[in-house]
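There are structures below to look over.
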Structure P
Amino acid sequence: MGETPGLLDDYRRVARYHVRMAVPAIAIRIRSLEARLLLARSGLGDSGASYPELLAAARDGDARWLKRRRRTVKPGALAGLAQTLAQQEMLPEDRTDALALYQLIRTGLGADALPAAHQGLHVQLALAWQGVAQARPLLAEYRKVSAAVRGDLELDLGNPFAGDGAVIPWLTAFGRLLQERGYRLVDVPEEEFESMGTNVLALAPRVCVMVKGNPRTRAALERSGAMVYEYEGGEISLKGGGGPTCLTRPLARTA
């Protein structure tokens, strides 16, 4: 990737807002490595620093490097660069570089310098790639995250399958979140758990298929207005450990 400062600077001056808002999405979609230079040039402004120098500072955790340039850099564009690295994931070092760049902005310019959407994304990436212990303090520090996104992230952080949280409180919170979003929950009796009463495949709104042999769950679904189809799964499902959701691969969804 060769830099052409004159062209990049001309484009940056003309396109300012669009560089920050549109280029990350376009770069991710078309998988352009060259777009990283444009985002870096836009984010570094008139500081005189280069993209390699920015990456070196991020990898070294050199917050003072960015602090010295805080009057000229644009945190939103730098955050867009971090997002691009993370979601393109084209080079072996992209994951660690994306997290390091978000961390550099947070420590060098302050947590509030990151736009709200990037605060949430940083937490998500830290959870996915580093774990709960690294993600939880970030969420506590990021104050711009919306209430809705914060609730979702807290639910993810409390997921006992991702960390060491308790199962029942997490399931209760997850159920409440679904209900708040308009979903009606159908309870499955404990005795029909092993016979795959919980493994129900939605074919369309209020149309589903399940393993035969779960009469109470079927009755509860029908009382909720669902049309229920059953199949004999004693061999392929109960013995094989795969219900209708595991045995199906959606090719297209229209509803």
Structure Q
Amino acid sequence: MLSSLLFASQYNVGDTISNQDVNQEFDVCFGQYQTSTFKLQDFQGKVIWLQFSASWWEPCLGFIPSGEEIEEYWKDNEEVAIIDFLDDIGQPFSCNTWGSFGDVEHPVIIDDLSYDFHDKFHADYAYPTNVFIDHNMIVYRVEAAMTITQINQTIQEMLDQIDNLELSDQTFPDSFVITKLYPNPFNPVLNINFEVFKPSFVDIKIKNISGREMQNIYSGYLYAGKHEKVWYASDFPSGLYLINLVLDKQIINTSKVSLIK
């Protein structure tokens, strides 16, 4: 029972950050921030790179110059948030000492001892751990050892999602909505429940995480009302997929699902 509870508290790629964690206040121990506490909710709609470091672990200290290069690259992009979570502060470096290392202004540093957020991603309990959260507060990637190029590419991939998945419900706010995707994660059958508010020509397209169309599971005219379609994904590999609901050739709704085999 205990092990199942511990497992349930950990995030995997494709999971949505819980309301509790999105609104959890963390202590800011270094860097310029508008308050002495920080919440992920403050960065809703942006892409987030969380780097979890331990002050006693040499690879974390050695990564600081690489981290600075990444921070410098993205510093003028308002859609990117970079946050450093520091664990074991004072063993041996204080938060201020850690923040003063290097040549460029360090991003906000969070005292991870106040909530132990790292354990919810754990990545084999390695440091530094890189956690990427997309604009919908969905875990996009978790990996311990990454190069500058890999981190920058991952951030760019998440930004590309924002650009490529502009939801046209800003134009058609009351025309089409996904009401439920279940189960999620799934294997291999996904039920897609949605509602059409006016008679329309509808496409339901499956895309991979890069935006490439993999399958069109429905294309046809639907009357207003509630509908359900099923995606049979037996021939697809495990991974993250995007469900595009298209109304009269306009993408109205996009949702992310995880196929785990």
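All of the numbers you see were taken from the coordinates with simple rules; none came from a lab. As the structure is a prediction and not an experimental result, all values here were calculated from the model.
Descriptive notes on the structure:
- If semi-axes √(5λ) of the Cα gyration tensor in Å, for residues 31-118 alone is computed and equals 18, 14, 13, the structure in P, Q: P
- For -6000 (helix-only ellipticity at 222 nm (-39500 (n - 2.57) for each DSSP H run of 4 or more, over all residues; to 500), calculated) the corresponding structure among P, Q: Q
- Among P, Q, which structure scores highest (criterion: relative contact order in percent (Cα under 8 Å, 6 or more apart)): Q
- Set P, Q, criterion percent of Cα pairs over 34 Å apart: the highest-scoring structure is P.
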